[in-house]
1. When distance in nm of label points 7 Å out along Cα→Cβ at positions 23 and 39 is computed for each of I, II, which one produces 2.8?
2. A value of 2.57 was computed for Cα Rg over 2.2 N^0.38 Å; which of I, II is the source structure?
3. If helix-only ellipticity at 222 nm (-39500 (n - 2.57) for each DSSP H run of 4 or more, over all residues; to 500) comes out at -32500 when worked out from the coordinates, which of I, II was used?
4. Which structure, out of I, II, was distance in nm of label points 7 Å out along Cα→Cβ at positions 7 and 31 derived from, given a value of 1.4?
Structure I
Amino acid sequence: MSLSPKAKAAADKIKSFDEEDLHSISEMIRHEVEHATSVISDRARKAEARIRQFTDNAGENLGAAKDRATEVITENPIPASVIALGVGVVLGMILSSGRR
């Protein structure tokens, strides 16, 4: 397997580097890796905060909806039962027609 002309040129250039050049390149790479790590960590923290806020809001909204549904059912048990029966019948019809 032979190297491309660009790869050969890069290899020749690397051969000409002295210790100070290699140290400088090493420091540049270390700096870039640290910067990338910092940026990724910051973005991950922000994403985590947004996800936590979303789940907290969803939990609060779900709790409020459950409380409201319980209140409506308690205040109107017969209409709530008739609605639940109707929804059950419709779902049963939909599910049974899908099997055919």
Structure II
Amino acid sequence: MKTASISELKDRLSAYVDLVRQGEIVVLTDRNRPVAQIVPLEPGTSESDASRLAELERKGMVRRARKPPMRSLAPPVRLPEGVSVLEALLEERHGGR
């Protein structure tokens, strides 16, 4: 846990924000008395993103998914050496697959 005075935080805000991004907690002091903490957000949460999404949903511009996302995708198709993607696609289309 790092400690910073108000004046130090003002002078080096970017450095302290970097520390918080790395998971560090910064205690803000005023005349050597702790007055606040700057803590990292929980992984995957962002109030601004959540509020923006809620606003778009209220306006009818987006609709949230009803099902959770797929856990995994199918493995990629491996083409034989020297075969282009276009050739493989055309062959697949002509073959009726």
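Bear in mind that the values in this text are calculations on the coordinates, not laboratory data. On a predicted model such as this, the values are computed, not experimentally measured, just so you know. Cβ atoms are built from the backbone, for glycine too; each structure is taken alone.
1. On the way: I: 2.8; II: 1.6.
The read-out was computed on structure I.
2. Working: I: 2.57; II: 2.04.
It traces back to I.
3. Values: I: -32500; II: -11000.
Computed on structure I.
4. Numbers: I: 3.0; II: 1.4.
Here the read-out was taken from II.
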